[in-house]
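Undergrad: Structures incoming, each one as structure tokens.
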Structure P
Amino acid sequence: MEEGFVTYSKIRFNAMDPKLEDIKIEDIAHALSMMVRLNGHYPSFFSVGQHSIQCCKEAMSRHYVPEVSLGCLLHDASEAYLSDVVGSSKKNMTMYLQIENQVQGAIYRKFLGEVPMGEASVLIKGINDACYYYEYKHFMGIEQRPEEPMILSDMSYEFEPFEKVEAQFLELFNKLMSEIKTSKLGNVYPVKDESAKIKL
């Protein structure tokens, strides 16, 4: 029996040996648009694709360079090949974490040329954490920390049709890839404006 599974675009993908040529943005956009957050425990459907788009738009609202915005769009892309696992369980799943890091790293190298490190990694994580804070507060009514994180973009938690989310994901991806190709900003990552007003 062949290793791996067949993706939406009919590529046989092996997470144990991810090859860059097997990683397709169409597969990622399609799968994430149909994948539910928090293993389906929110009271209504909210996709990993919607979360990824929100993170990307937040990075763009902060005027981060396109490499960071694209990193935000793709930060959960490995879930297109592995599915989502609740964080409290995932931290104890050593083998899963190794495979996830391997697949996520391959995705970053495919589209960004390298895995975000240093300040870029910190900025991506900060945006993910901030978006998750407001998402969890909206759906579950629980505040996960005493201080609300900064957010500059408008957050929407309405159900979006799968095909709309998929199309928006691909639109953002193509826009940022085009900007990266023409950008002369290099690897300078602007620091967030601490004086910016928080949007609830």
Structure Q
Amino acid sequence: MTRTFGSVVLLVASLMFSSLVSAQSWEEGEHYRTLDNPVRTASDEGVEVAEVFWYGCPHCYNFKPLSEAYEASAPDYVNYVRLPAALGRSWEPHAYAFYALEAMGELDKVHDALFDALAGEHRPLNDVESLANFVAGYGVDPEEFTNAYQSFGVRARVQQAQSKIRGARITGTPTMLINGKYVTSASMAGGHENVIEVVKYLVEKERAASE
């Protein structure tokens, strides 16, 4: 009985030590960087995790299952948001499409399909007309989509997102921005799986700091 209890204690201690070593292994300046000037988060409550992506990015396409799994299992205090990057002019239509669909409440219908078409199939959906025709195939009214795409509100959302991305000095996708303060990516963390672990570490770091 004593031997069994001792084994349990050793196992728990081993797990705690392993967790501590893992947490300590994520180094600032190597696996993530801290912004000199933090950018604003969408809410003052909780911890924001922002995924900066582009529908045409093959790396974002590969990262998508991991980011979605994290989003689904993240604690309640995590505010998970997506920021469509427009790092080049050819990316802009896709950022507009994201916010147009979001404003219409239709994003869930087409989000995966846009990734498949742009990153997976490299289809030339690079203007409002081709995008409107595309989303129509998924039950989205093309005229309403065009109106939303060209609206002041969507233009403002795109500009706000790009301002945040520039403020965080993000130059590639996918990149994760944690609570407006920290940035990590596969090149820094050492792979897509490690990105999620670094995000978890930084989320808990921010959570602890707010308590």
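Undergrad: If we compute relative contact order in percent (Cα under 8 Å, 6 or more apart) for structures P, Q, which one ends up with the highest value? It would help to have the intermediate numbers written out before the result.
TA: On the way: P: 28; Q: 32.
Going through P, Q one by one, relative contact order in percent (Cα under 8 Å, 6 or more apart) peaks for structure Q.
Undergrad: Now a separate question. Matching task: 13.0 is the computed value of mean count of other Cβ atoms within 10 Å over residues 33-40. Pick the structure from P, Q.
TA: On the way: P: 16.9; Q: 13.0.
That value comes from structure Q.
Undergrad: Name the one structure among P, Q that Kirkwood radius over Cα pairs in Å of 18.7 was derived from.
TA: Q
Undergrad: P, Q: which one has log10 I(q)/I(0) by the Debye sum over Cα atoms at q = 0.16, 0.26 Å⁻¹, for residues 81-144 alone, as calculated, at -0.46, -1.32?
TA: Clearly, the read-out refers to Q.
Undergrad: Suppose FRET efficiency 1/(1 + (r/R0)^6) of positions 73 and 137 (r between Cβ atoms, R0 = 35 Å, to 0.05) works out to 0.65; of P, Q, which structure was it derived from?
TA: So the calculation was done on Q.
We did not get these values from a lab; they are worked out from the coordinates using the rules stated. Because the structure is a prediction, the values reported are computed rather than measured. Cβ atoms are built from the backbone, for glycine too; each structure is taken alone.
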